1. For which of I, II does helix-only ellipticity at 222 nm (-39500 (n - 2.57) for each DSSP H run of 4 or more, over all residues; to 500), calculated from the coordinates, equal -14000?
2. Computing distance in nm of label points 7 Å out along Cα→Cβ at positions 29 and 61 gives 1.8 for which of I, II?
3. Of structures I, II, which gives 2.3 when distance in nm of label points 7 Å out along Cα→Cβ at positions 77 and 93 is computed from the coordinates?
4. Among the shown structures I, II, from which was the value 34 of relative contact order in percent (Cα under 8 Å, 6 or more apart) calculated?
Structure I
Amino acid sequence: MSKNINELMVLRSSARAFAKELIINKQDVMDLIEAARMAPTSYGLQNFKIIHLPQSEFRESLNSLFYNQLNFITASDYFLFVADSGTKILNETIEKSVGDIMGDVTSEKSLNFINNIKNSYEVRFGDNERLANEWSSKSAYIASGIVTVAAAEKDIDTCIMEGFDGKKLNELFWEKNLIQKDEFICLGMALGKIFEETKNKNHAKKIRKKLVDFYKEVK
């Protein structure tokens, strides 16, 4: 019987190590990628994507860039979330996304939409590329939360990760033309089945703020 969202979130925990021999089936992996693809974004911009790293020699070669963390090494699959830079958003992403939404970037309605997005971008970020990149990354973070819930529903364990050498990882992926120079890896997610010994040892009862401290209704 499927669990409700509250049960899924109470029972799930971030995996520190996975049972390496337990491989997620391809359809489940694609379902999780599709969940990320359908995630909400500002203005409907399609400003991030996923690189999927199954178990492979190439992924093993990245171990040191992930500080040899067990959850990276033992995961069945690993997602890298790649965000568009502010420069790419202005030069490409806005028009492409509006074209996909409207079907025609030359119509008056489309041009007005494009101008509205660009004007909003200018007001918020000006020429501050760092702030624009941080904003772009947020789309990936939102999507990672959706994947976390979707994975839990499938009884797949996950761990969202920022613990990697982002500078060297991006440089390697740029060099290999796996991402463009106006894109950057901002987040990772390991997926698989938790190694039971580490689950029993490291995963205590989930502690959170009391609801009265966490939630306030203002009328």
Structure II
Amino acid sequence: MESKSGKALVRESVEKNTQAARWIRRSQAVVYDNPWIRVEHHEVTAPTGVDTIYGLIHMHNTAVGIIPIDDEAHTWLVGQLRYPLGAWSWEVPMGGVKLTEQTQTGETFEQMLLDGAARELTEETGLSATRYTELVRLHTSNCVTDELGVVFLAEGLKHAAPTPDPTEQLTVRRVPFREAWNMAMDGSISDALSVAAIFKLGVLRPHLITS
């Protein structure tokens, strides 16, 4: 018997769940809102028929990350103290694209993602790139938030001066990609978007791990 692809399994699951009971929202209230997040309190009925509550965090930005790769199979990592964790975090360069910017500029969402990736790469590392390829698109924590994250591979690199956000105190390191891979493997990199993108690139280009 021919095995089903991942997409086929997802499609089959969606079709089955569409025919079954769904989540029913009975009420919705905004508890807190700022320029980055909106916290909502929902009263819902679960697919099982049980009445319950659900807390939802809506992100006003789409997360964009970048893995820059140079001709020597090196990449750049950005380190900073992450306030929610109270701990240091090594990550791929990343930032956010405001969803509201789309209607103001007339750009498509996909072009906004590319522009945002290019902007964040320069701001955090001082690099620019001539080629961007989407690596991964995922939901970062779909049990509590609708946040979407997209990471691009950046190639054809040129150097410029970084211009970090005034609230960011960043440490930037150029390392062999295999070192970033090993850091993701041993937990030294724990940011979900970074780990997913590093692993995806390692699978697509295994020579980067051995270079």
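1. That value comes from structure I.
2. I
3. The read-out comes from structure I.
4. Clearly, the read-out refers to I.
Laboratory data are not the source of any read-out in this text; all were calculated from the coordinates shown. Source: prediction; values computed, not measured. Cβ atoms are built from the backbone, for glycine too; each structure is taken alone.
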